[in-house]
Every structure is written in C-alpha cells, then in structure tokens.
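The next part holds the structures, each set out as structure tokens.
FYI, it's all coordinate maths here, none of it is from the lab. Keep in mind that this is a model prediction, so the values were computed, not measured. Cβ atoms are built from the backbone, for glycine too; each structure is taken alone.
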Structure P
Amino acid sequence: MKITRNILVVGCLLLGVYLFWSHSGRSAPEASVNLKLAEIQSIGERSDRGNVVGFQTYMMLDDYMSRKNFYRKIDGFLKEADENGFIHAKTVVLFPEYIGTWLLLAGEKQSLITKSTMEKAMVTMTLSNLFSFVKNLILSPEVDDRVIYSLMRMKSETMAEIYHDVFSSLAKKYQVTIIAGSIVLSEPKIIDNKIKISDGRLYNVSVVYKPDGTPFENVVRKVYPINTELPFTAKGVAEDISVFDLPIGKTGVLICADSWYPTSYDVLEKQNVEFIAVPSFLPPEFGFKTIWRGYNFGAKAEGDEDLNDIGNMTCRDAWLKYSLAGRIKTAGAKNGFNVFLRGDFLDMGSDGASIIVKDGNTVTGKLINGSSMINLWL
C-alpha cells in the first residue's frame, strides 16, 4: 500500500511538472478587436500631395477600461488603413471628437460598463473613488456641474497619460501624422513633448502628433462648447485657433461646433489655411435624421442663420449648409474632412456620417451604425 501510494504521489508530481512545462510561456490567444468596420472608401487618385484617412470609429466602453484595450482598438484601425494601402509618407490620420474622453473609465471596475444608464455608471465611479472625488469636489472652480467636473478632474492625469501614450506610439509606429480627435482635460499643456495637466478649468481639446511621435506644442481648445458641455468645460479663444504645417499643407482643426461659426473660418483664413479637419460627436441616436431646430449650441448664430431653415430641414442638411461643407470656401481652403464618433455609450446615443470636401466639392459617407474608413487623396 505504501509503495502504491508513493507511486501515485510521484505520478501526480510528474503530471504537474508536465502540465506546467507544456503550458509555460503560453497564453490564451487574444480575442480579435471588434472594429465593426462597415464602410471602406477611397476618394480621388493617388498623388504626391498626400492623403487623409478619416475614421468614424465605433467604440465600446470596454475599449476604454485599460491602456491595453484602447491601444489595441486604435491600432486595429491603423492596421486596416495600412493593409488597404492608405498609409504613406504624407498621410494624415483623423480621429473623431471625444474619442479620448471615455478614458474616464480606465482602471474602473468591469461591472461599471454593465450599468443601464450613464447616471448609474457615474454613481458607481464616484463610490469607487470617493476620497479623490470629494477632494476634487471641494477644490473645484465655479462651474455649474461640479459632479461631472470632479469626476473628469480626478481622472485627468490617467486620461492624459493613456491618450498621449497611445497616439504618440502609434504615430511613430506607422510613421504618420495623427489628429487625435479630442479629449476633455484639466488645463492641458505640452511640456517636454508630453501632455501635462494642472488644477483649473476643463477644456475639450485635440492634440496633433508628428510621425516621430512628438506632439505639436499648440493644443487645440474648443471655442464653442455646446449646451451639454458648458456646465463643466470652459471656452477656448477663437484667436488661438492654430494652423499646423502638415505634409498635406497648412491645416486647421475645428472641434465639432467650432465648424459652425464664421469667426473660426475668419481666423483660419488669416493664416492661409489649405485643409480643415473637423472631429465631431453628435448625440443622440438618429440625430442626423431629426428636424433641425436652429443653433442650439452654447453660443448663438453669428448673423447668417436663415430662419426659414429652422424646422424645415434635417440636421444632416444643416451640417452640410452651416458647417464645414458650407463654410470652407470662406477660409480660402478647398479640402476638408469631418468625422463623427459612433459607439455603444450606455443610454447616450450617437449619429453622423463623414463629410468630405475635395476641391470644393462635397462627398458624404454612409449613414451606418458602425465604423467607417475613408481615404481622401489630395
């Protein structure tokens, strides 16, 4: 019996060693990234003037739970562009507004993304970070929505770090210029080629990355926050709207609603802009098909709104008339690109379809509930 028992023990040990050895160094294969890519299109003929790849990205909350998840998703889009022959020496890649803002979820409990509403998710996040939340609540500036401000402020450092690390790394990996959509951060500045944040107001901003991974020093700040942003974000200054010297020419970046105002184009025209990029986010779901009710942004129209259009056209038609497509000529530019963020954001819907202007002519992408990749040859 003793001999039999010893044989069994030795056998179990050998089996354990075998299982450990056979599985050491191995890991379960990662699930493929769900890009939900429903449209691939190329406009124009290849030329030495370069190209712009605009992504309407369909994002899911799980894409934001970690740096790894976010990197894999953004890398997945760029890999698709590369495999389709859209990545070249003079390529500029454009991502949509708010693509970085949902990094607010980074490091939070996985259960958070199963909440049925954004309000419930915010309650869970508050309770999970109670000390930090209360600290930022006490120190918050005078804003209308101190709750959202405090949540965004307490995660600003993490958000900025992941956003910068991912877009900088991928710009260098693919040797392209990236207009990295937008992200809400606290007083962001570029210092020593990194995004640094500090106490103060929140801004909806965009950063442009060079092919070597370094960011341009000028941080684009949204000048005209919409009504839902004003309670917790501050306004940028129109005169600070910058033009970037990119491989495709002098390029201006107007974050969403900024593209609806003549002042923005006046500033760009004075800087001899050649291309205008517009990263956007349009809630709710089916927003493009709804009837347009006029300028319901955080600022009134600047004098050229046709009152007969209000209630008599869709929001899609209003975007075509009052935003990039209808105003680009006033800046002296002939080419531009407007992309929208799509995704599964609990009870917050999204809509939109890419709008491209090539040599003064407008082309629109498909209205789809998914991702779109459109290449524009200049």
Structure Q
Amino acid sequence: MVDLKAWLSLQREKGGLRSLRPVLRRGKGRLTLAGDGERELIDFSSNDYLGLAEHPALIAAAQEALRLFGAGSGAARLMSGDLAVHHELEEAVALLKGKEAALTFGSGYMANTGIIPALVDRHDLIFSDRLNHASIHDGCRLSGGRVIRFRHNDLNHLEELLKEKRGTTTALIVVESIYSMDGDRCPLRELVQLKERFGCLLMVDEAHATGVFGEHGGGVIEEDGVSDGVDLAMGTFGKGLGSYGAYVAANREMIDYLLNRARSFIFSTALPPAVAAASLAAVRLVRQEPELRCELHEKIAYFKKLLRNGGYGADLGPSQIIPILVGESEATLNKAGLLKTQGIFATAVRPPTVPEGTARLRFSITRHHSATDLSQAAAALLKIMD
C-alpha cells in the first residue's frame, strides 16, 4: 500500500498538493473565497463561457422540471428513469451536432470511459492525441485495446503510425476539437481525410467547443463542415451550455449500440429532470441566439489585443482558453497568488494535469467579463509576467 503521509508530504514539497476551498458565487463572473472576507474576485477559471448557468431560461426550465418531476430521476434510463425530457434533449443535441441521434451521460468523464470501451476491445487499436483529456486516456485504458499516442496535433506523425500499425481490426482515432489546457484547435478537416483514407472511426470530444463555435453553436465540427465525417461527436453540458452532464451524437445504429453496450450509461441513474431541462433550454438558446457567441468572441479578441499591445509575445491561441505558461509549479502558484491580490482569480494548472515543466495560469474568457474586467486582468497579468 502507498505510504499516504509520505506521498502527501512529497506532493506538498513539489508544489503539487491539491486541496478544496469553497467559493461563494456572486454572479456575473465574480466570486468570494471562503475565509477571505467579502473581497470579490473576477473569475477567469470558469468554463461557463456563454454565461448560461445564470440565464433566466435555464433557471426557469430547471424550476419547472423540479416542480413537475421532483429532484431526481429515481433510476437508470433502462429501468424507470427514462423521462420524456431526456428524449427531447437528445433530439435537440442530435440537431445541434448534425447527427441522426444522441445519447446522454452523467458527465464527460462517464461518457468517455463508457463510449471508448464499448467500441474497442483487446484486438483493436486506438490512436489518441497525447494531450487528450484524462477521461479519454482512462477510457482507452479501460477498453483493453492497444493505445498508440501521436504527437499533439501532428497529423504527419499520425499518418506514419497508421501506415505502420493500422492492420485490419477496428481502429479508433480520438481527439479534442478544442484542447482544454492549451486552448488550441485540432485540424479536423485534414484529420477526416486521414481517417477515411485508412478506414478508421473518428471520435471528437467537443466539450470546450459546443455552443462557442459554429454558425448554430454546433462546435468546431459544424464550423469546419465535417459533421458527416466525424463518427462520434461527444461533448458536455457543463461548460458552454451552463448545465451538467454529457452526450454523444452519431448515427442511429451507433447510438442504439452504445445504449446497449456503454456500461457507464447502462448502470447509472439518469440525469435529474431539472438538469436535463436546463440543458435542453441551453441547446435551444445557442441555436436561436448567435449573438451570445458573437459577444463572447469580441471579448476574447479584446483581451488578446490588450496582452499583445502590452508586449506579451507568446502565442495566445485561437479560442476562449488562454494558457499563460510559467513552467514550475511553485512559481505558478505564486503568480496565481499575486493575481488574487489584484482581484483576479485564475487557476494555477500543474502536473499531472499538464506535462512536467509546463505549469500554467489558465485564463478562460466568458461572456460575463466586461471591458473593465478584461483590462484589469490584462494589466495584472502583464505586471506579474514582466
């Protein structure tokens, strides 16, 4: 057994020990840390990109579902927990993602650890981007298939590996469209060509893209016009859509298969009706109100302009996620602390979430941020990085 005391002590020395500290959300992208008095901080660590968690339409939908159906679904979908709102949500998701059907899961982690093992077994291959989310890596391990990692966003490397190892069994390529810690974007058009050439399945995690990209909020697969070439579009409701849970969208046959094989779906209680109703309201909103996305992208561009004009020369990426690379964990924690003194809450992201030596401050821009908020954050960040 692991020596718990020694392990915790080592993590503390390395600056890698994590702990929980409650926050009080003040609304409009502000929070107060427990034990920190009444001092408000501007939250740059939230994934509520479109500010939908506080949107009246989501709150009203959740309240009505709570009144009508109670707090929980009471059972798994295949028992008696299958409610009409779950089907309405799946139909709306399928439309959003340009697919025939969809299936909901309890979380993004449950989706990835359920979908991948359902598709792949020990005779099959998985080609996975090295910077994929932990839930994807864990889903790959649980599958028992042979996992081959390719260099991040390096399709030349992937092509070499496919030529060498593809074989005749099932082969699954798994990527994210927007990477959660780097904020960069997968070259999906070229990837679809590659997967078709080598006869692979392609699964794209759109957790950080849904609602934020695409004409109707359908993510990068919609914006790049590759919905038909992506076999499985997975994503979450807990980020740009402001709610909780996850989904996968695909053709009807694939969804029927996953309904019967994805263990994290079969053996889990259904999403609470209030959560499903809020998610449904969010999916409809992002289709009907493109101005939500436009406003967010204007703020993203403004913040990046402030940093560039202030002399910050590192790449700021193409998305709402802006990683500020520091390097060592302790130095990153110190800089996060300095930002708090300036009224800015930005999380220090450390290994093992990111590779050793690449600890960073992760800024995520949301629709809540005003021009004043963005100017304050840019000034504080430029000061500590000088």
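So here's what we get for this one:
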| quantity | calculated |
| --- | --- |
| If distance in nm of label points 7 Å out along Cα→Cβ at positions 238 and 254 is computed and equals 2.3, the structure in P, Q | Q |
| Structure responsible for 1.07, with Rg/Rh (Cα atoms, Kirkwood Rh) calculated and labels P, Q on offer | P |
| Structures P, Q, by distance in nm of label points 7 Å out along Cα→Cβ at positions 294 and 334: label with the highest value | Q |
| Value 6.0, calculated as distance in nm of label points 7 Å out along Cα→Cβ at positions 38 and 198, assigned to which of P, Q | Q |
| Of the structures P, Q, the one that -13000 was derived from, the read-out being helix-only ellipticity at 222 nm (-39500 (n - 2.57) for each DSSP H run of 4 or more, over all residues; to 500) | Q |
